[in-house]
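Just below sit the structures, each encoded as structure tokens.
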Structure 1
Amino acid sequence: MHITKHLKTACVLILAFTTAFSILPLSITFGSVGRGELLLRFKPGASWQCREKILKDFGLEVLDEIPQIKVLVVSVPESALQRVKPALMRNPVVDFVEENVWVSPQVVPNDYYFSFQWHLRKIGAPDAWDISVGSSNVMVAVLDSGVDSSHPDLAGKLVSGWNFYNNNWDTSDVAGHGTAVAGVTAAATNNTIGVAGVGWNCLILPVRVTDENGYASYSLLSKGLIYAADRGARVAVVSFRIFNGSALTSAAKYFVDKGGLVFAAGGNTGQFENYADNPYIISVSGTTSDDKSWGSYGPYIDLSAPCSAIYTTTRGGGYGNVGGTSFSAPIAAGVAALIFSVNPSLTPSQVEQILESTAVDLGDPGYDIYYGWGRIDASKALREAVGISPPPPDITPPNVAITSPKDGATVSGGITVTVDAGDDVAVSKVELYKNGALFAVDFDAPYEFYWDTTCDPDGVYALTAKAYDKANNVGESNTVSVNVANKAKDTSPPTISVTQPLNGSTVSRTIDIMVSAWDESGISKVEFYINAKLVATDSEEPYVYRWNTRSVKNGWHTIMVRAYDSFGNRAEASITVYVSNKK
């Protein structure tokens, strides 16, 4: 069924339902609100005693925890923040530390004179809907200020979500932004009222992550992504301008590993932003009705989508125009939801590849920093998705190797064990084993483990690593043997004596020279000397040398023995014997 005629009806009805529309927060920029909060993660393997000591030494108070990605939210006095943060970054036990950035709203004025919902026709949505209007099996998480559950175009689309700001079930919209985002993505459509959403039948999971003014923190965004992934959302809309925070990247990886895609606003600054591409977040820049680039740009931009005069749902049951990359992101997310609906067996990487390969190439040929891979085209994307088969089963294990410490190294104190792991798809986790027992697990590259060797007795330890991919294939590393030596250097020599023959005795023919040697650190070797000439070395008890006395002339001879401990300390003992062999 082609629904263009229904859209025309909807456009007429929009006028009747339009209410006065307040200016919404449209995109997000960095901005600390002086909370003195840090996001802190210790390296895998760090003991709880070590972690507690660092928290105490730096005066850190734990405010919150994100256990799935092992991140702590800690507070530090504002006056000490710039001193504590770099000190923590230098600490070998710390995996990463960063400010818990609070991202703030950036306002773009509304313009009522733009034609209603031009963006749907621009991205080819009516043709795409001939293939799929979305599936109720596909859930889109909206991480924002909440969603108006009483809105007539959203009420039947919402599932129960969570309010991470207040830690309760109330996901009512406190700022208006979330309701507008939700309407763009998946407002009820072809229902004779209001507006059309990109993913008609897809469900909306409201996740409130902001305060009453629309500010969201990296910690709440991270918790929201993990929650949405665990609830089974296939798509997440984060209509904030976010880049490469370590905690947020970890949470986005968690979401992708669970089978979904994360979309974020590209930003409204209109300036070049020199941030690297985040492999787990699809950043969407804006385009106007004539396909001109709008908003922030830089190497982090992946795709582009319409952003000006986007007509959508508003808090309180009304409708209005909005603008900014806060609404480019949900348009792209809605198309991703349609792709998952028409072909649920596709992987996140396949869906992303479809979006990029079918996008309308604008600007410089191929990828560019303004449009990414191009402006979203829903019609081409869905036609491409229908014919794609799921990838063949992944049976190739990851490659994995322990790169530090080196085999045979002697270590002491706290050390970092570094593991290099790669896979043709993706590494999901790396495990480190010590003498065959699981020591610690790291889910994010670079794979680094902290080992406080003072917690283990001195001796030789075998280290191995295992890397897993999403298909649970396992690659195992080489074994690295390291010698742990934490005891203070021994400067005391061993004790040694010749127990046989006796000093001053007469010997003949072949005799056994027997030695007693001992040291707390262990004896590494015993040397036997006849008349100052080295004749034998023994490294295992009993320390014995069989001497054929016929090799020397009759008369007095000196037997000297030397013992060495594991630190190289040396002791010696001598006796003299009289050799008497018949001629």
Structure 2
Amino acid sequence: MAQGLTGLASASALFLVAAGLTVIFGVTRVVNFAHGSLTMLGAYIGWSILTRLPTTPAWFGLGVIGTAVAVGLLGMVLEIALLRRLYRAPALFQLLATFGVVLIVQDLAQRVWGPAELSLPRPAWLRGSVAIVGTRFPVYDLALIAIGPLVLAGLWLLFRQTRWGTLVRAATEDREMLGALGVNQAVLFTSVFALGSTMAGLGGALMLPDQSANLQMDLTIITDAFVVVVIGGLGSLSGAYLAALAIAELQAYGIVLVPRGTLVLAFLLMALVLMLRPNGLFGHPQTETRVGGMAGTLVRPSVMTARLLGAVGLAAAVAAPLYAGAYALSVMSEAMIAILFAASLHFLMGPGGMPSFGHAAWFGLGAYAAGLVAARTAMLPGLAAALVLAGVIAALLGWFTVRLSGVYLAMITLAFAQIVWAVAFQWSEVTGGDNGVLGVWPAGWASSPAAFYWVVLVLCLGGTLLLRRVLYAPFGYALRAARDSPLRAEAIGLYSLPMRVAAFGIAGAAAGLAGGVFAFAKGSVFPSYAGIPRSIDALLMVLLGGVQAMSGPIVGAVAYTGVYDLLLSATDMWRLVLGLAIVLLVLVFPEGIAGTADRLFGRQPA
């Protein structure tokens, strides 16, 4: 009984955050990664307000409401200053911009509130409990259980019984027609974003009595919220509530029944739901699939200037051991690994039109395969195992998931990556758990900095050039044809399903090889290799370079690696500077660095 009630309380808190995300996406179609940051700000602002108010229930309620309003106003500023300029952009660029906001908010929050966790001292009324079936249960958690359904009912009345709600529902169905009727969409979208942000602030403030405000809660919360929204169906509030309820109860009972599986239960549920109902429990097919890559023209040969620059860069890379020291070779090795990792994701997102939010799954699988096999055999069998294992498992997952599209496909890849991370974290007998797999060093013939650098050069740049060659081959053209017009492609005998599965396998194998090489470069393997930050790094590299440009992942990986290392050594505010640079790049150069260069040279990216 106590576990069930705890699950209900957690469901209400999770629903408050997910409801805001659902409302925002349902109308604006923005994949708002910064929603977790707004929730985190709700926790921090709530702490600042509530610790300065009297400790009575009335003042607590006023403090929570004030926090929600403050975060709602911040959300309005974010929408007006940034997101309003990106409504017509592909959703992946929106994701990139909002992740830049995440970095900015993290750094600013650390400057204002410090790095330590902040907990809310509980007054007597918050420490009270009641006896339920022989078990003492906190009064505050009972209040949370009631808040969830009340908020759901209030939102239902708002959207069903008011003129504003009617306009919002109309915008969800057909924004162009709504604009043709004279409705000011800018004001409507701002009000919707303010409501969603208010919900995020409310959820963050109400979490304080049960958990502390900390700088890591933004990514944790946004991941859980995305899972809830996708399971329930994009834009469905009732679906979000049922999904939050199912996930919270699953975790509440799972921690007792299957304690070693609690980290994967929510993602297993999401994967199962999407396989049975591709649009979630109450979702509808998307009218826009802008999360993937945009349709592009046929691939054209590079202009002479680009070829010369590429040849010069390759020659400099080959000759690097002749003029660079050990540290420089190490940094260049990591840059080449990043190039192969980014190129494998670009293979899926650009020509394949299949977005992936969990590409680190294959990177992590490759790293573990290389580390575990090399410990029993040698370096080369380990690298071969990394390539084969990641490629085979990626193709198997692709067989079940490539029928999905847009956010749903991206989220099921995220689910699988989280499953890989959780298994690596909890299966300590094989993976070492949080201690990782240690002693993964190159073979003796490749142990010197120069020798290992050349191994990385051959494997990573060779793999990247091979991926590029595949995209210029008939398979690559057929893959883009299936991306741009599936029905026409099938009419001429190009069946998209096997091609998309093959693309998944090829991209997974390349990412697995990058992970295997990375394991030998670092000498160890940890669960974080399959974590969300690693997937985000790959997305940033591809989008910074340009998702439609063939050279995009190469340029993006080099730029991101260089800027990241430079900022780490130059300033402790590197998150703020990097976030501002990302936002500026999205606003000024939405095609990415390589895409912008293509446009300036008079070519259309492909």
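Quick check for you: by mean count of other Cβ atoms within 10 Å over residues 181-188, which of 1, 2 is greatest? Present the calculation step by step, with values, prior to reporting the outcome.
Working: 1: 30.0; 2: 12.6.
Greatest value across 1, 2: structure 1.
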Going by Kirkwood radius over Cα pairs in Å, which of structures 1, 2 comes out largest? 1
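Out of 1, 2, which one gives 21.6, 66 for Rg and Dmax of the Cα atoms in Å, for residues 341-476 alone as computed from the coordinates? Walk me through the intermediate numbers first.
Working: 1: 21.6, 66; 2: 16.3, 46.
Corresponding structure: 1.
With distance in nm of label points 7 Å out along Cα→Cβ at positions 45 and 501 coming out at 5.6, pick the structure among 1, 2 it was computed from. If you can, show how the numbers build up before the last one.
Details: 1: 5.6; 2: 5.0.
Source structure for this number: 1.
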State the single structure among 1, 2 that was used to calculate distance in nm of label points 7 Å out along Cα→Cβ at positions 141 and 517, giving 5.0. 2
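By the measure relative contact order in percent (Cα under 8 Å, 6 or more apart), tell me the structure among 1, 2 with the highest figure. Working shown, then result.
On the way: 1: 12; 2: 20.
Checked 1, 2; max of relative contact order in percent (Cα under 8 Å, 6 or more apart) sits with 2.
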Among 1, 2, structure where helix-only ellipticity at 222 nm (-39500 (n - 2.57) for each DSSP H run of 4 or more, over all residues; to 500) as derived comes to -23500: 2
When mean count of other Cβ atoms within 10 Å over residues 373-380 is computed for each of 1, 2, the largest belongs to: 1
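Can you rank 1, 2 by FRET efficiency 1/(1 + (r/R0)^6) of positions 93 and 573 (r between Cβ atoms, R0 = 35 Å, to 0.05) and just name the one with the largest value?
On the way: 1: 0.15; 2: 0.90.
That would be structure 2.
One of 1, 2 was used to calculate mean count of other Cβ atoms within 10 Å over residues 381-388, giving 21.4; which?
For mean count of other Cβ atoms within 10 Å over residues 381-388, the value 21.4 is produced by structure 2.
Where a number appears in this text, it was derived from the coordinates with a stated rule and is not lab data. Just so we're clear, the structure is a prediction, and the values are computed from it rather than from any experiment. Cβ atoms are built from the backbone, for glycine too; each structure is taken alone.
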